[in-house]
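Quick heads-up: structures coming right below.
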Structure 1
Amino acid sequence: MSRHSTDRPARDVAGPLDGVRVVELAGIGPGPFAAMLLADLGADVVRVDRPGPSPLAGDPAQDVTNRNKRSVLVDLKSPEGPATVRALAARAEILLEGYRPGVAERLGVGPEECRAVNPALVYGRMTGWGQRGPLASLAGHDIGYIATAGALSMIGAPDGPPVFPVNLLGDYAGGSLYLTTGVLAALLTARATGRGQVVDAAIVDGTAHLTAMFWGMLAEGTWRDARGRNLLDGGCPHYGVYETADGGWMAVGALEPRFYAVFVALLGLAGEDLPDRTDPRNWPELRRVFTARFKTATRDRWTAVFEGTDACVAPVLSLHEAAGHRHLTGRGTYTEAYGVTQPAPAPRFSDTPGTLRRPPAVPGAHTPDVARDWGVPELLKDPC
């Protein structure tokens, strides 16, 4: 089964956020991803790009996080720039910015200025450290935020360094998803009361919030505050990854007894006198047995053995391999859109699905259209 292909805008179905206008002040990392989520769900997201080269190298036409958006050029350092952004904010329901604390205010597009022209505006602020606190004014990146929040210390082998999960955990999970949740919750309140508010989304807050379950386990004594020694962090032999004969990897998640029974049977160990898995003192021996067994066959062979069973075992796939997996192609999890393989919008909606309506927005490409559609003629002035 091939991946679903999208070659032209899908306009026949409106997403759940159809009609919601969003202004995104261009940035990098979690802010653009959050705006993409809103755009995927049907919001009319207008990205305000600055004149000149992009702060990131690469072709903006290939930047998937800018899909489904429209872009205008505004020079916020020009005399007219801030007023133009405020004119957009006056016609929007949500504004997203990812500057350091105080920068938007100095530019004349902070919460007070924008909400003065639109009291119902939801003003979403995306930072690493938050708007307040001893570190609020400092620079930073994902790795430092998740380190400070305590999450990075949990990931990796007990005898090795912490392993950073690219920027998925901090920027996108602890950042973008919390910003998106926050502005949508505030939007409900604004529509009910006519009053907007400021949403302070900090990556350190969101990442710390993601560890909630483990704080409960620490309190009850079922989690050790030490990397690689627990049920879900690689310490447990039946919840981990194992190398195969050809250098591939298999992921094992056989936690429940009935799934574990299927796992050891298919691994060819059903008749073996295996140590009690509920006693952590036996975990090193079980890991030794599982490691040796997985090394006897290739990843494809083990995939064939476990596929279609409740052993909770799966091959570790690369990005390209994942895009071609039969389950993900069957669901349309990945799609070919505008010449780029990319994840389809998520989650799924029965009546108002998200769509890929537009390719990544090239800076300034939609200035005349937005000026017309939003009624902001100021955009047509030369931003340079």
Structure 2
Amino acid sequence: MGDTSAILCTIIIALLYATNNLQIWYLYALIAVSACFGHVQHLAYSASVSLLVPKQHYTRASSMISLVSPASAIVSPALAGILYPAIGLFGIILIDIITFAIAATIILILSVPQPPQIETNNNHDETIWQQLAFGFRYILSRPSLLAMAITFSCFWFAHQICDTLFQPMILARTDGNTEVLSVVMTAAGVGGVIGGSFLSIWGGFKRQVNGMLLGFIGTGLSKIVLGIGQIPLIWTGASLFSSINVPLLFSSSNAIWYAKVEPSVQGRVFAADHTIGMIIGTIASLISGPIADTIFEPAMQPGGWLALIFSPIFGSRTGSGIALFYVATSLIIVLVGISGYAFPKLRNVEDILPDSDSTSV
């Protein structure tokens, strides 16, 4: 369903483009539809990992999966630059359709083991709304999983603010130099590939919660350096090291969820967790721009109330306020990682919750 809907949306875009009827609002609508089915695809994909991979390799599998996004961030822009002059946008859309068709075909012929269906509190008697809420009830009834969800949500809120401010900050501090921005973004992609590759070989920490919390700390510290830095070399290096930590924190977190949640209910539980993340991420992205523009940027201009304190570190020119906001948010990421060790239900999640292969719902 996920791949097929993506193909259909892309075909519609191609037809609109070929007939000179493509308008921007069509793209908004089609991308929204495609994203809905893409989320279904992502959840089904996530729930299949624990059915295909032995428990001891969950972190390795997750790290290999995490290679896809940064690798595409490196390769895809270069390919687009080469292919666009040669075959145009319609040719690129055609390649997109073919790749989706290949993916859908592979899924059709691939045998994914199905988990045993376990009765979950007489779920055949539940209303549709009770079934939709099952994932949330499952997390709320397990304090350690709830602690995982809350901690990761705090990280994700701060991370999404930083992610939203990242490009405007670099552009503001370089007078709109897109070449510098592309180099820094490429470094982030390379860092993700390095981190994912190393983790897929190493296998991660014996206690996955350490990988998650230390990943938070490493990511936050790197972002602090990136925000304080004022030259491309520092931005590039900090972006590289920040992205190296991302596969570690995501893969370690995923490995815990894979091990502790029964395969028969992973789709619903992961959906609840991802829904929380999407809501938090959307709110963070919406508020970050207005806060940066209306509070931090004016306050860091010459004579501003924050400039009196922080201008020796960040300067007092365009982008200084965004940089201060970026660093303050990055500090929250570090604090989330450190404070995680203070809560036994989170710190000992792997001891408190039995593995899913030894329990039933």
Structure 3
Amino acid sequence: MAEAESPGQGPLTGVRVVELAGIGPGPFAAMLLADLGADVVRVERPSGPGLAIDPDFDLTNRGKRSVIVDLKSEQGLAHVLDLVERADVLIEGYRPGVAERLGIGPEACHARNPSLVYGRMTGWGQEGPLAPRAGHDIAYIAVTGTLGLIGAADAPPAVPANLVGDYAGGSLYLVVGVLAALHHARATGTGQVVDAAIVDGAAHLASMIHGMLAAGGWQDRRGVNLLDGGCPFYGTYETADGQYMAVGALEPQFYEEFVDLLGLGGQAPARKDVARWGELREAVAARFKTRTREEWTALFEGSDACVAPVLSLREAPAHPHLAARGTFTDVDGITQPAPAPRFSVTRTAVRSGPARPGADTEDVARDWDVPRLLGEADG
């Protein structure tokens, strides 16, 4: 496991981001921008955003700075608009209309800073029948058909934590949108609103599968297709010690190496004989049950059989490949994923641990030239 590197500059060095504190995909998107070098100031409410986690361990706030502002007061609103005037990007994750009622909606912010990129992170989006309704990751991916893709054919849909909706369909699309709008703003001087809805992103993630469905190459039910666990040479298998191995031997040459190393050889049914996939799965499962995960890992090491051990979160940082790459890093005693992706010139690194609420008011007031944050103009 790699030790934390000295702080890198990152390709977004010099970009200023105001994050209106929330939970979930908004903070994660802001963390990605901070990982890439942006100066992210998280504006906390006096009561906090409501996530029951010790701030010292909230990794989505790493690399940021924090100030506490009461947005419901005139002084607090003035403070935030002062920050907005000096920012390149703002990120908020309120329900539609809330930012406007607080006085920090796009119109008010663009009046102070016409080139501002205003990033909005919601589940349902800014428009549509469900836009004002509450929701969480599982509901967003449910209505897009994404949740229905995941799991065994004879079991309920499997919940993929909050990775597919909140972070893949939400945060990543917000960051892509923000960076595209930032490029446009720097070329034209004109800012705009980025409406990042998790339902849009989660649906977009399945573009390839929609194409396969239209072409007749995908059945509209889970657990029976090439990439959803229905294929016996693309799935997971239990080992003798109750652990699991993951198999992805899709191409013929990788499949041949897989069955040879597994010890099936000529005993395995033809890979293209879908009618015998059940028989093939049973044979593969029986073989994997004869050895431990560690034994199978050693057997497949160095091969192109596309087989890997299924590791836990605590095990993953010690995997030889991930350790060699420095995929994980230690910062302030917390093992965590290192910034991604990587850059050959503007290298990135975790610059600091999670921001403590309100701990950076003086530094932000000085660096952003916003003296009112310190109270000089509040009296």
If Rg/Rh (Cα atoms, Kirkwood Rh), for residues 243-290 alone is computed and equals 0.96, the structure in 1, 2, 3: 1
Thinking of 1, 2, 3, which structure, once Rg and Dmax of the Cα atoms in Å is computed, gives back 24.4, 79? 1
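Every number here is computed from the coordinates shown, using simple stated rules; none is lab data. Everything quoted here is computed from the prediction, not taken from an experiment.
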